[in-house]
Structures are given as structure tokens and as C-alpha cells.
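Derivation of every value follows stated rules applied to the coordinates shown; laboratory data play no part. Quick caveat, the model's predicted, so the values are computed rather than measured. Cβ atoms are built from the backbone, for glycine too; each structure is taken alone.
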Structure P
Amino acid sequence: MEPFLIKRLLIANRGEIAVRIIRTCREMGIKTVAVYSTADKESLHVRLADQAVCIGPPPVSQSYLVSNNLIMAAINTGCEAVHPGVGFLSEDPGFARAVRDRGLIFIGPDPDVLEHMGDKFRVRKTAGDFGLPVVPGSGEAAADLRSVKKAAAELGFPVIIKTGGKGMWVARSGRELERKLSAAKRESALNFTDTAVFVEQYLDNPRLVELQIIADGAGKVAVLGERDGSIQQNHRKLIEESPSPGVSGAMRKDMSEGAAKLFRGLKYRGAGTVAFLVQGEQFYFLGIKARLQTGHPVNELVTGADILRQQLLTGIEGRMEMLPSSLRISGWAMECRINALDSGKVTKLEIPGGPEVRFDSCLYEGCTVTSHYESLVGKVIVHGPNRSRTLARMDRALKELTIQGINTDASQQWGIIRDETFRSGVFGTASYGKIPPKK
């Protein structure tokens, strides 16, 4: 077993991502400590970890999001590092600082970088300064209705109003503008001290394309290809694939070079994703997710990299094993996210297998799926030599998947996989509503 700078790590998350982290840590010889609420006592991540600590009752506000409880659990169990998983804490500069202030390693970017990434106005300007094209917008935060109207008149309708948080409101006419602005202001007032908003041109049915990045904070940046997350329902991704059927070689090159330049400039360390909106042959910077994301397995399958391992190496030792110049994209990968539609006990579980089929999940026969948390219970991920073969493999894998005792949306994903719109490769973020799920 390879010697690493730490021997024990606390995972401040649950579900399938906690299971994923445990498995890679086990291969690296790192002991893991799981945290769990009383509702998760029998969960798979608790069973697989070397040690587990109960951190409170089911509500996340009393358990998984209580920073001090997580940090004390790490200290009391002798952990040297904390992995925040893929949840809210992974992009929380306050949590990252609190972890470091107690002498622990935070697996993620530096707190100052997280703070920068969390300010969508600031990061948009930074991306533009590094040469990445941004969606045409007002250029600066708009403080009142007059400035919003002026920006909308210059851009032309429809426009999108964004707040400092995650809220977004689309206005398709001057009549809608004042009402949508009031809603945006109310959201900002409830959650932020700054109630300024930003106005951008709204793109109808663009693609959402994200580049997977690993960086060591010292200038080495590896781009592990893009993934297309355009198939969504209520802004929640259902299917992701790599590469994107809507990205040309020239566009990929420009995206990758611009993103790498941005990450070097930020001295970014760890795993991260640069998101773009793509319309036709034009791409626009959308934002940075300063963490590991749920869709990362498709990039692993087309590059052969263990992204979680590289994230741990950059976070713990400030290095990564891969040479950016040697990375190659091979074949096509696709991920279907399986979500629980209700709660209950899993009475039967049959997972798909065969060549280049992977099932990342927190399920096992007899486990209980509760209604307290994220509905994601598993991901079917497949790889093939091209998109056509990968679609056939995913079709077969979804047919093999059997989950009884709870209802899931697996048949919905299967319907999308077989739909001609999806198979054509010509779709965007608004296309899902046009694809009828098939039983």
C-alpha cells in the first residue's frame, strides 16, 4: 500500500458519494470515518466506513449541515482531513476556514477561492478578464428598476435576472420585468445583505456543457474532457454524457485552453467544473462549481482517471499523478441518474453488469430510503467506443436494473434514451419537456 500524508479522513456527506469516497480511500490505504443522522444508521456508507459517528436527528439543519459537530467528529476520531462530498459544505468558505482553523485539511479549494467562486458577479468578470466569452449582460450589478430597464432595453428580450444567490427569473417582456425584479429583490433580501441584481440576455434552449478540471494550485491544470448535462427536469440533471454531441473539436480546444488559463490564474487546487452555455457554434462562460460533481464518472470512463483519487492527492499532498499533456478522450460515456419517487424499504435489487457498465449507489436489499434527503439513489454509468454503442449499452443496462420496494424514475430515463430527439444528439436544456417518458 502506498504511503500517504494522512491516515484517516472524515466524510462530511452521505449517500452514494460517501460510498464512492470510501472505496477510493480504501484503495489508497486511508481509513474513513462516516457521519450519519439517526435516519441513516443502517445506510451503506455507515456499513462500509472504518468508523461511524452519529451527528444528530434527520433534518440536515440539525445534522449534516452543523459544521461544529462535523469538525468535532473529525477531531475526536483522530482524522487529519475532511472531505465535504458534493453538498452545500463543499463550496462553503466558512466551513473550509473552520476546518483549517482546527488544524485539519479541507479537501477542496482554498477558502478565498471558494469565496471568489461564490460571487457570481465577481467570477463572471474574472472569466471575462481571462478571455472567456460571457453571456451579454449589464456588465455590473443593477441597483434599481431604472438600471434594470436600461439593461433590458439594450440587450433585448427575453432577459434573465440573477441575484447574488441561486435565484434566476426570466422576463420575456417589459410588462414582466417589474414583477420579476420584485421577486428577485425579495429573494435577495431574505438571504443576502446585498440586494443588487444582474441582467443577462436569456438564451432559449442552449446546451449545458461542463469541463471537468483537476488542478494542483501550482500551475498544473488537467482538463478531463467535457460532459453534456442538458437533459434536465426542473433544473435537475437526469442524463449526462461525455463528450458532448454538440461540441466541435475547435470549440473543445478553445474551451479547454480558456478554462485552464482561468484555473491557473486563480491558483485553483482540487477538482472543479467550468460550466458553459452553448448555442450553435458559440459558447459562453456560466460559472464554476468548486467541487466534485455528481456527473464526474463519465469523465472518468473516457479518460481512465480516478478523479476522486486525484482530488485527494491535490488536497492532501498538493500534487496530481496525471500529466495534462498525456490525457486522451477515448470512446463515449453516459450516466443516468436514478431518483427515488417515494420512501420505503428496498425488497429486491438487481444491478446491471457486463462490459463497461458501472452502478454507483447507496442501495442494498433491505435498506430503507427515507424522505429526508436528496432523492438520488444510484447512477447507471456505461462506456462504449462511440455514442451509438453507448446508447445500446445504456438501453440494455437500464432494462437489467431492478429496484423493488420503492418507486424510481428509471423508466423515465429509459424512455429518454430511446427517444429520437435524444438519439439525434440535437437537444438543449429545454428539450426534456418535449420527450415523452415511455413505460
Structure Q
Amino acid sequence: MDYFKNNQLSFEPNVNIPTPINYRLGPGDEIIIDLWGDSEQTYQEQISPDGYIRIERLGPIYLNGLEIGVAKKKINAKLKTLYGTLGSSTYSQISLGQIRSIRINVIGEVMVPGTYTMSSLGSAFNALYLAGGPQETGSLRRIEVYRNGKFHGRLDAYQFLIFGEGQDISLSDGDVVIVKPYDTRVFIDGEIKRPAFYDMMAGESLAQLFEYAGGPTDMGYTDRVTVRRKTGNFRAIKSLSLNDSSSLMNGDEIEIQPISHRFLNRIQIEGAVNFPGAFEYTEGLMLSSLIEQSGGLAGDAFLGRGIIIRLDPDLNLTNESFNVGEVVNGTSDVALKNEDFIKIQSIQDLKEEETVRIEGEIQKGGNYPYIANMTVEDLILLADGFKTSAARANVEVARRGALDNENAVAEIFNFKINENLTLNPEGV
């Protein structure tokens, strides 16, 4: 229904096309007759309200309701009585000039029912667009056209909007277009390309619904599809497969679940290896081979212990330790299982984080990583130097006491710092 609500789209008839061979003439259509050869003449005649065109010295020719092809033959037969060489040395071309307007009625489950004036080349789709499209209670599958009080044809909009197929219905003056209420409407959601409500015809199954909805996404699970169905005053769950030929029922709600997040053949390694990540698991894969596939150990790998986290048969997490150095040098090895997670730590990760802090009249105070052989001047430089208000002759350093001494107290040191932070042999 979004097609009919989109102001950027227009289902207006195209008048810049050759006249369809099945086009039926009516009052208001303009007939253009060109003659050339031994005789040259042009006639432009409009069909009168009583259905005739009138050519000088020929009298009236009745064309109302005739297809354009039949009308051409009839006009040529009349012209031959006036132009005896017609067909031999005189030639004719008969075409449609200005086309007439027709009035049609659009009723039923449409947004704006009423009487509309449109081009005589218009179709049922054009009329439906003029009326704003179907209401939510209207069907896109049962759009019927009545002519002279009798059923003339039925339009299935799905064949056109979804597949680009199907036959639109050309309209005539006085036709009635009726949009019937829907019979069976179902909803499909989840891992499907076009989640929406869909009208279903009698006998249509889940396979047809998938075709209308564009099929499942790449992550959709379709071996079994869950359907929530109304059963009396209650709701019920029904499981269907795509091969199930049973018809869908009004009110069915179908949800396409995503596939499982579990992998059939994944194994992961993280930490101090050159290329951590997920790898393909194959039967008989050994830990040493996985480390080799991941580019080998990084230079800061801790060789004393690594861990494997895996699922036991009851899907509980278990832990198994191994000696990283022994695995790498071939002394020992471990057979891996699907979904194992291997973690090899870096020696840097096992160290306590060491920081120093700078505060006061400094550009960027705060914590900084402690680096071996760092001096006070180095730390001030990392903090972008002094503020203008800083007293450079009095820099205080507080250092905590030894951790193994419960009675240790912090020590306070005072230093004088070079104003330009140049290297000082006595820097601290």
C-alpha cells in the first residue's frame, strides 16, 4: 500500500504511446486521416456524441465502440468510394489524435471512493491510484471491474507490484472499479526480506507467502517455521515446512527465526599470539598446530601457563591448563575440541600497573604510566610543562614507603627544576 501513499510515484496513463490495437473509440476521440499519392488530403474529425464522424461528400461513418483496427478498415472502405485509386497509387494513414476523457466510479474499500475523470487510455491501476489506493481492510488481490452492470474482469495487484506480470484492465466510460474486503490476511516477520501483512488467496501456502515476501534473509532458519494461529477463542502454535502444501488461514502470524549463533567448526585463540581470532576446527586439530596457524607466539608471551575454556557434554564451561613453552617446543601437546577458547597471556598483562601522578600548576595533570629511569623533568615534559604561575624553585615529590613494611610512611622530597627542562646531570 506504500505505492499509493508515495507522492513521488504516479500511476498515470501514458498518452505518448502508439494507440493500442484493442483501443475502443468513443465520443470525443479525434480521428486523423492522411491521404497521399495521386490524391493528397488530410481530415481531422472528432467523433460526435452520437458516435459518428462526418467527412465531406462521404456522409457519416459510425465508429462508436469499434476497436481502432476495425475502425481503420471501415474508414478505408468508405474512402475508396471517393478515391478510386486508394490502395494502388493513393495511400492512407489513419491515427488517433486527441483522446477523449472518461468517467469511472471507484467504490469499495478505497481511501477516497467516488467518480473520477481520466484519460480513455486509463486502466484499473490508474483508477485505484486516483482513489488513494485500498484501505487497510481492502484487498490488493480482489480488484473487480464491472461494465454495463456485468462483471468484466478481476485485477490481482500482486502479480504486477511484486512480479511485474499480470494483465491490467483497460477501462471504458462508466466502468465501476470495486475493491473488495480481504478474505485471508497473514503477517510475516523476523528474518524475511519484506516483513508485512499479505493477502492470500484460497489454497495459497507458506511457499507462496515466501515468494511474495522476497524469501528469507541470509540468517533466516526455514527448516521449521512457527505459525501462531487463531483456533476458536484461543491461539495455537503450528510448525510448518516450506514443502507443506496446507493453506494459510486468516490471522496467521509467521515468524522466521534466525539461525543458531553456535558454530559447527570454530575454535578461538586470544592473547599473546601474532594473529589472534577465530579459526576453522578440523577433527584431530592439536594446540601446537593452532598456535602455528595464528602466526606463532608474540615476543611477550608468558610461557609458564595457558588455559583452554571448553564446553563439557552437559554444556557447562570447564577449564584446562597447559604449559605454553612445552607445547611450542614439542614436549607436550593438547587435542582440541570444537568451540574451544584458548587464552595465552602476555607477561605485561601479569604485571601490576605502575603509575606516577602529577598535580598543581601544570598544563595536564593526572596519572601517567611509570617508565624505568623516568625523572621529574621527564614527567613534567609529558604533562606539557609548567603553567605561568608555577613556582619552579619548589617541586615536591611524595613517594610511598616500601610495601613490605607495615610501618612505612611516605617520603617527601623537594627539588629545583630547570625552567627550560633541559637535561640536568642531577635530575631526579
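If Rg/Rh (Cα atoms, Kirkwood Rh), for residues 94-253 alone is computed to be 1.08, which of P, Q is the source? Display every interim value, and only then the final one.
Details: P: 1.00; Q: 1.08.
Considering all the candidates, the number was obtained from Q.
Work out the source of 14 here, i.e. which of P, Q gives that when relative contact order in percent (Cα under 8 Å, 6 or more apart) is computed. Working shown, then result.
Numbers: P: 14; Q: 8.
Considering all the candidates, the number was obtained from P.
Which structure, out of P, Q, was distance in nm of label points 7 Å out along Cα→Cβ at positions 134 and 374 calculated from, if the result is 7.2?
Values: P: 2.8; Q: 7.2.
Derived from the structure labelled Q.
Given a value of 0.95 for Rg/Rh (Cα atoms, Kirkwood Rh), calculated from one of P, Q, which structure does it belong to?
That value comes from structure P.
Can you spot which of P, Q the value 5.5 was calculated from, given it is distance in nm of label points 7 Å out along Cα→Cβ at positions 62 and 214?
Numbers: P: 4.0; Q: 5.5.
Derived from Q, not from the others.
So helix-only ellipticity at 222 nm (-39500 (n - 2.57) for each DSSP H run of 4 or more, over all residues; to 500), computed for just one structure, reads -10500; which one of P, Q is that? Provide the component values of the computation, followed by the final result.
Details: P: -10500; Q: -3500.
Structure of origin is P.
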